[in-house]
Structure P
């Protein structure tokens with residue numbers, strides 16, 4: 001492994017380095033793969049967090065392995081109540097459920113760090129005994145002075161490792177006096193790169209940039225770095241897939257593995273996700289919280305395809321097709337991940353959602369689920385305007401929901417669009433008919449509506465389609481000396497209350513014969 005890492009590191013060409021990494025990955029033996037998604041329960045699951053969970057899930061599935069969820073809540077000051085449960089619920093909804101987790105269980109638990117305190121206390125003693133860690137009695141005031149002094153000298157603030165050289169007798173005396181202390185890791189120089197399964201060999205001699213890091217805080221809680229390494233080892237994690245912002249911390253983690261005498265997992269870092277303008281993605285961007293995207297009507301598949309589209313990692317990916325989770329796992333290839341930052345084009349999310357609606361409508365079971373969701377939306381949105389008529393019952397039927405979905409699948413990006421003002425006429429009689437601007441009719445609007453009513457009534461059910469209806473409306477318009485745009489505008493207004501919208505023939509076809517007749521009769525009453 002060291003020889004291969006050095007061989008790749010010595011290559012002057014990035015393209016050659018990437019090729020060698022891909023060659024290595026294609027032959028790597030991934031037996032008993034175990035990966036984890038380890039978020040902090042400090043808020044909602046956002047797009048970046050979902051991306052990390054997804055790639056871990058896909059990697060595990062691609063290699064017949066196990067994915068687990070671990071809640072890293074050692075920073076008690078930032079906890080949000082019920083956030084951990086919400087995180088796991090959202091992973092379930094997104095169709096990437098963990099195999100082991102706080103809710104699911106497993107034989108490597110507990111899967112919440114605050115419940116593992118005894119394990120951390122036991123393992124910190126190992127490092128104190130073998131001399132790779134030490135107790136630091138420096139006060140917060142001294143640390144603040146060090147920070148200010150470094151800033152004054154325009155240097156990066158870091159601990160000066162003072163207590164590393166503290167005599168044992170002095171340390172014991174301070175402890176007897178009750179002086180608070182933390183426990184730090186003794187850093188050492190790193191002389192060789194580590195292999196990043198995405199970026200290739202990475203060299204970062206951390207001792208040049210940091211002082212000895214804290215492993216156990218004075219309140220007895222472990223730091224992220226210490227708990228992370230201990231848990232990954234005890235939970236037998238084989239591969240760590242996480243954001244590239246953690247790449248600089250990896251040498252520190254590798255030193256911890258060395259201090260324990262443990263074999264480290266393999267590391268793969270995922271590129272940064274940025275906004276379209278190049279700015280950093282923030283957890284505070286509420287529109288990118290998965291719960292909000294769900295409320296807006298985006299499907300799990302649409303969101304997952306959107307995330308994977310910007311990050312790469314797949315063989316023979318068809319950009320014009322939405323893949324299921326199983327299909328994503330089948331095509332997943334870690335060596336094909338991008339190394340450059342990914343920029344979000346949020347408008348693509350709507351595109352993928354539209355593709356997924358079309359995919360669902362090709363499956364009878366998923367079509368029924370989609371129709372049921374739409375039915376609930378319609379009842380909720382228009383509950384004050386829905387009548388008890390037989391015609392209204394038909395409009396609320398699942399058959400009608402399917403009909404509307406089939407008709408609108410190229411017009412909408414979310415089923416929530418179908419309860420917007422643009423499509424209100426599909427469900428309820430329009431409140432207002434904009435008569436202003438309508439073309440004059442010599443014979444009168446009532447006569448024109450009577451002719452339309454009679455013609456619609458006489459149209460055979462098997463000919464009630466957009467082509468035949470459009471032809472008949474045009475014919476009636478000619479009989480009243482109206483040009484095609486004028487008669488179409490009039491009929492559109494009468495049945496929908498809109499002056500602009502889909503072709504009239506399509507409107508009448510989707511509404512159906514009975515509803516179209518009711519709308520024309522309503523228009524006649526209003527105009528009279």
Structure Q
């Protein structure tokens with residue numbers, strides 16, 4: 001690793017003259033030198049194609065192919081920035097993302113062209129990578145040499161969209177200096193070597209794949225192997241095929257891999273580490289038992305404003321110790337929340353007062369959002385960075401994740417954290433996956449609804465809930481939706497916005513617990529009055545309502 005590198009451009013240029021395998025995708029392999037040369041050629045093309053006075057942004061609407069990291073390297077060398085465009089967005093929403101980030105150039109491929117058909121994208125030029133025209137455009141620049149002198153640490157390099165439950169996605173900014181520093185820090189933290197191979201199966205339009213997987217590989221001179229789309233069934237064969245030693249994950253990816261058929265030789269693989277978020281302690285332990293690979297759970301806000309690193313001695317269920325400046329505050333009052341109180345089984349007893357928003361009062365590298373001062377103001381308040389994530393802190397200073405502030409459920413004036421209810425419901429023996437969310441009720445504010453993938457017995461579930469000592473009186477789900485597979489986003493996170501939007505108006509069976517009763521019964525059209533009929537998300541049961549299914553576990 002070149003610890004002196006201050007920009008990603010310098011890290012790209014350092015690969016020049018290195019003829020070891022550097023970038024693999026399907027049957028194609030580029031050496032480290034070929035990667036640097038390819039990035040230099042695209043940087044030269046970019047400099048010639050950008051219209052005079054245009055914002056130096058390049059939209060990239062691609063699967064995980066070699067063109068994605070090549071354009072990241074090209075933008076770095078050219079002092080430009082890449083806006084990762086989410087291919088699961090459609091129609092006006094997709095056009096909005098491209099136009100909002102002011103991209104005069106959009107790099108794409110033929111498989112994505114149907115997404116762009118009919119969109120009004122004025123002054124946006126398409127570069128379609130798998131065409132003869134694209135090859136002809138690049139040909140005059142084949143002898144380009146990477147020159148990092150045009151880039152500075154403060155130069156904008158990434159615009160990556162952060163998802164939320166409401167409003168349009170925000171384009172978070174990341175500079176060359178921040179990305180280079182992040183890659184080098186992960187090299188030190190995990191001891192990344194030049195002979196490592198980083199398997200990138202999470203989508204590169206998302207910050208996780210670029211910041212936590214590609215950047216440390218680039219910083220160390222390690223190899224990179226790409227998969228177009230995450231596939232649980234292909235995970236182990238890919239790892240063996242590429243000799244992968246490191247990978248990152250988000251959302252339910254680990255759960256999908258664990259759901260594949262076990263083999264007697266599962267531990268026969270070259271992996272030594274997985275790094276990500278939201279696997280959970282149970283799945284992490286199961287993954288290590290089955291594959292012999294340690295998973296390291298971490299926390300970092302997508303925008304870079306706060307991070308928590310696991311450390312030896314971290315209690316089960318905790319993310320890690322609170323670093324300097326990290327506090328848990330009551331969102332309404334700004335007061336520090338009291339420490340968590342647990343019972344003998346480690347269950348949280350005072351969630352209502354202990355859970356608050358994680359705030360970084362110390363220095364942080366948050367660099368803002370593109371053209372969104374209101375969103376920046378929401379993050380930067382009173383000289384601190386407010387993460388938008390719920391946590392609680394124990395008496396020894398360890399932090400526990402409790403969900404997003406958007407996932408708060410307010411029942412009869414009481415704020416409930418969806419993640420805490422999820423943790424309780426996940427103990428139910430029949431549950432393979434659980435999501436808890438609020439659905440609007442004009443009388444109580446919200447009602448608690450749970451989606452459960454797995455088997456569901458209404459009587460057994462009622463008995464299970466009654467036996468949970470940390471389940472508050474308002475926390476028991478009023479409605480239970482039983483799904484074959486949990487709907488997920490493009491980054492394999494549970495699609496809570498979709499679940500909230502559909503409420504009970506879905507094609508899946510829904511069970512409910514009438515007021516004053518302890519048992520659940522099947523919800524049918526005309527079964528109830530009041531909130532179920534009045535709430536927009538609770539418009540009754542419909543056999544016509546579409547339900548999005550996660551396609552991640554192929």
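Once mean count of other Cβ atoms within 10 Å over residues 44-51 is calculated for every structure in P, Q, which label goes with the largest value? Don't skip to the end; give the middle numbers.
Working: P: 22.1; Q: 16.8.
Of structures P, Q, the maximum of mean count of other Cβ atoms within 10 Å over residues 44-51 occurs in P.
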Original post:
Thinking of P, Q, which structure, once mean count of other Cβ atoms within 10 Å over residues 116-123 is computed, gives back 15.0?
Top reply: P
Original post:
Of the structures labelled P, Q, which one yields -0.58, -1.07 when log10 I(q)/I(0) by the Debye sum over Cα atoms at q = 0.11, 0.17 Å⁻¹, for residues 260-411 alone is computed from its coordinates?
Top reply: P
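Consider the structures P, Q: one of them gives 18, 38, 24, 15, 5, 0 for P(r) over Cα pairs in 20 Å bins from 0, in percent as calculated from the coordinates. Say which.
Numbers: P: 18, 38, 24, 15, 5, 0; Q: 20, 53, 24, 2.
Of the structures listed, the value fits P.
From P, Q, which structure was distance in nm of label points 7 Å out along Cα→Cβ at positions 108 and 220 = 3.6 calculated on?
Numbers: P: 2.7; Q: 3.6.
The correct label is Q.
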**OP:** For mean count of other Cβ atoms within 10 Å over residues 76-83, find whichever of P, Q sits highest and give me its label.
**Re:** Q
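If you work out Cα Rg over 2.2 N^0.38 Å, for residues 236-515 alone for P, Q, which one comes out largest? Before the final figure, lay out the partial values.
On the way: P: 1.42; Q: 1.04.
Of structures P, Q, the maximum of Cα Rg over 2.2 N^0.38 Å, for residues 236-515 alone occurs in P.
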Original post:
Which structure, out of P, Q, was helix-only ellipticity at 222 nm (-39500 (n - 2.57) for each DSSP H run of 4 or more, over all residues; to 500) derived from, given a value of -7000?
Top reply: Q
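By the measure distance in nm of label points 7 Å out along Cα→Cβ at positions 60 and 292, tell me the structure among P, Q with the highest figure.
Working: P: 2.8; Q: 3.4.
When distance in nm of label points 7 Å out along Cα→Cβ at positions 60 and 292 is computed for each of P, Q, structure Q gives the biggest number.
Quick note: the coordinates plus some simple rules give every number you see, no bench work behind them. Every value quoted in this text rests on a predicted model; they were computed, and no experiment measured them. Cβ atoms are built from the backbone, for glycine too; each structure is taken alone.
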